[in-house]
1. When helix-only ellipticity at 222 nm (-39500 (n - 2.57) for each DSSP H run of 4 or more, over all residues; to 500) is computed for each of P, Q, which one produces -10500?
2. Out of P, Q, which has the highest value for distance in nm of label points 7 Å out along Cα→Cβ at positions 174 and 206?
3. Hey, mean count of other Cβ atoms within 10 Å over residues 54-61 derived from one of P, Q reads 21.9; which structure?
4. With FRET efficiency 1/(1 + (r/R0)^6) of positions 62 and 214 (r between Cβ atoms, R0 = 35 Å, to 0.05) computed per structure, which member of P, Q shows the largest figure?
5. Computing mean count of other Cβ atoms within 10 Å over residues 70-77 gives 16.0 for which of P, Q?
Structure P
Amino acid sequence: MPRITLIKLLKYREWTESLGSDREWRIQLLQSNIYSLLQSLFSKRNGFVIPLRYDYYIALSNGINREIHERILVELESITPNGARIVSLTHKYPFIAQLYATNIIEKSRDKLIYRDGVEDENVILHIDLDDVTSLTYSTSVFETYARITSIYAEATSHASRLGGITSYLGGDNMLVILHREAIDDFVEVVPRYLKIGVGISYSPRRALSLAAEALSVLRRERNRRLLVYSDETHR
């Protein structure tokens, strides 16, 4: 069961509405700064942060204990307008973990809720749209972007049904965080022109690295669309 940490920025709507109508650029600047800080704080401890709406974030956080979460909260609140709240717990299904965390974070007034639990492997799928460069030149940049976001929406729907969550990385790259038994089910229902590198590790950063390595191999090969690397196969 991977550890999932949900982060909420408090009174976000109230803050944005206090900025007047010429506010969007200020909001975007602050959001980018907060995301950058969170990604730095978690990644240097082998975690990884997924932005959701930018007033909520999910972090893959195996190995990050309560004390470190407390430190992260202090640093985060130093740049947020109205503070933040964090819930961290473990569950086999990342989708269910964030569902539980959402319910807790809305009902509790505590700044940090950290629930102990067994932490095991992270299963991360790195998905790539094959030959997106040719598609861009044959259509346009925006049409390609629209195609990618449509595929991402489809992947998100399938992943949620299997208990997973997703993240759009930019370009034509996206992540799916699942459990090991759901990999084949997911691959069967997504378009066959997608290449999928899978990384499996206790460490979220290590799982991401293995997934990227597997995807690099697939990009050089034309006869496979799925490759799985794990700590067991790559020590």
Structure Q
Amino acid sequence: MKKFGQFCPLAQASQLLCERWTLLVVRELVAGSTRFNELKKGVPLMSPTLLSTRLKQLSDAGVITKSGAGAKTVYELTQAGRELKPVVQLLGAWGHRWVQTSLVVEDLDASLLMWDMRRSVNPDAFPDHRIVLQFEYPDASKGATDWWLVSEGGEVELCLNEPGGEVDIVIKSTLAAMTAVWTCQKTFNDAVRQGEIKVFGDEKLANKLQDWLQSSALSRLGSLGGSPDVKWQEA
């Protein structure tokens, strides 16, 4: 990135954080991702080479630390990195309130949607025993039409392949409809009533889907005016 040539602290910070993808990588770190593959799931359109470059830049700037090697490499925020959490939250909330308009096809991504959903849903809305939800997106790209979220013991696991066992709930939706729900543009129950989302399976569990699905943490913050602290599940 071309330097601004200014001593202003905002200019100095922008030189580091405003390169393409950098703030989204920070978003993933703030959300609890610590492994390269976890980070990659949060920025699926980012090349592995560029992700490695951005992580090195953040490490050289003292925003993150890197430990371990190979597949066991762990990236963690330093004090400087942790202080970016309210920046990420408020910028996301601002974007939800003032920038986001109608979603276009280029903005829809089943992988990112399901990854964000996995870490932001409320598992306490369901019983502790194993519950399997299948999501079907007929308009998603090949290989990304079917997803499973497995909720058990307060934890949620995302699967791209059938996890085995009985499926308790099947949710059929277009990517646009589910993304609109996830970004607080409408409620899950409203989308179901309007026929944009169809739910099949256990009725008692289905009645709890609105409480379970919550919505994107940053969109939720934006809807609340940008003041409360938002919570993500660990990656």
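None of the figures in this text is laboratory data; all of them are computed from the coordinates on show. Only a predicted model underlies this, so the values are computations on that prediction, with no experimental measurement involved. Cβ atoms are built from the backbone, for glycine too; each structure is taken alone.
1. On the way: P: -14000; Q: -10500.
Label of the originating structure: Q.
2. Details: P: 2.9; Q: 2.2.
Result for distance in nm of label points 7 Å out along Cα→Cβ at positions 174 and 206 over P, Q: largest is P.
3. Working: P: 21.9; Q: 17.0.
Of the structures listed, the value fits P.
4. Values: P: 0.95; Q: 0.55.
When FRET efficiency 1/(1 + (r/R0)^6) of positions 62 and 214 (r between Cβ atoms, R0 = 35 Å, to 0.05) is calculated for P, Q, structure P comes out on top.
5. Details: P: 16.0; Q: 12.8.
Source structure: P.
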